[in-house]
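Coordinate-derived values only; no laboratory data. It should be emphasised that the depicted structure is a prediction, and the values quoted were computed from it without experimental measurement. Cβ atoms are built from the backbone, for glycine too; each structure is taken alone.
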Structure P
Amino acid sequence: MALTDLFSRLRRDDADGGKADASAPVHPTKALNRFLTTLGSREQPQLLDLGPVVGANLTFFGEQLGCKILVEDVFTDVERHVREGKLEALPAFFETRFPQAAASVDGILCWDVFDYLDKAAARPLAAQLSRVLRPDGVLLAFFGASEPKAGEPAVYTKHVVVDSTTLRHRTYPAARGRQRPVQNRDIQRLFEPLTITEQFLLKTNVREVLFRRPSPSGTTPAATR
């Protein structure tokens, strides 16, 4: 994303926030702090955020990690394909979506984007994210653990970081609602060769999963359930 586009998006994001943020619901997060701890030991890590752009998050991660942040808004990609009636083209699109070199980023924030994808689109996206993650790099993803309710409004969620243990949720209209949840046994398969090091099933029926790309030595901490 060009800097001029990013600053324009940030101005819109700030304009859309303000008073609305104060009334937006807050939710706990357990995996975010582990994600930060892992990246905090690295000098100027590179962070890939799958979007959408949230000014408060750029500030938070910049201050906490001193990192370079790359924003690739995959939610907008999904929205565009749905509105143009080209959803079947999404898997092929993801195969060439990311310009980043292999093993070039230290951390990836997926948020809940996989809740909006079918298996055909989820596989190439996960493969590309695995490709760009460095050895010992970490990836954080959220997965809904409950079936979408009939008549549930189709919305995306901006996960606004309040602090390392709290997120504020701001929803906005979506052309596509959440799909059937990814089963726990399929989450690991989706991201191979990454391994799960931490996972938490929250009371909000969200499964937070922290993945790591094994180092060449093959040593990876055991998963926490």
Structure Q
Amino acid sequence: MLDFLDTTARAASALYVLGDLFEYWAGDDALASDQHAASVAGAFRTLVKSGTPVFIMHGNRDFLLAQDFSHAAGASFLADPAEILVKGQRVLLTHGDALCTDDADYQAFRRQVRDPAWQRAFLAQPLANRNAQIEALRMRSESEKSGKALSIMDVNPQAVLALLADHGYPALLIHGHTHRPDAHEIEVDGHRCVRWVLGDWGDTGDYLQLDASGCSRHKLT
């Protein structure tokens, strides 16, 4: 990813990161001791200084990213969902986890950890305690996912249609979270939309490029 920020991303008019930038984020005070996190923040700041603004949306793994990271990275946070305009085309961006409404257990967890009171109590603990709790939660989550049907962990079609209708039927909907990269054509209330799903940022991750010719998928370099 750092190579991508130092090369391809510099040609973009803007870069949008739709959550899960990190495997997990225990709080912005991690920047002082996490060399990788500091390197990522520095790479974003360099990109912004080169003329490409960076916008970051919270994901289910890094919802505790806050202003110290934003300042270090020179980036701005995006609301979820967020609408942008690209070459006159309305594009709706979301992390995607809120659309997985069939997974009731996950949605209950999401409501809990997005609650400001819960976050204040969690962040008041020592960083080592927070890291240990997150690792335990990740292990439990992986165990629970093995017993769930794949369809439950995917987006709910009706939730997608409702989101598009609520936002006036944008031409494109882009999200991540499910890690099932694809492009789905949708017809809703007589309007055509394409739902693009991002892949994860593993060893062979990808990114989407939006320009006058439309949306296209590319491998990270």
- Task: Work out the source of 0.98 here, i.e. which of P, Q gives that when Rg/Rh (Cα atoms, Kirkwood Rh), for residues 36-147 alone is computed.
- Result: P
- Query: Upon calculation of relative contact order in percent (Cα under 8 Å, 6 or more apart) from the atomic coordinates, which of the structures P, Q produces 22?
  - Reply: P
- Of structures P, Q, which gives 18.9 when mean count of other Cβ atoms within 10 Å over residues 28-35 is computed from the coordinates? P
- Message: Say we calculate FRET efficiency 1/(1 + (r/R0)^6) of positions 84 and 124 (r between Cβ atoms, R0 = 25 Å, to 0.05) for every structure; which of P, Q gives the highest result?
- Response: P
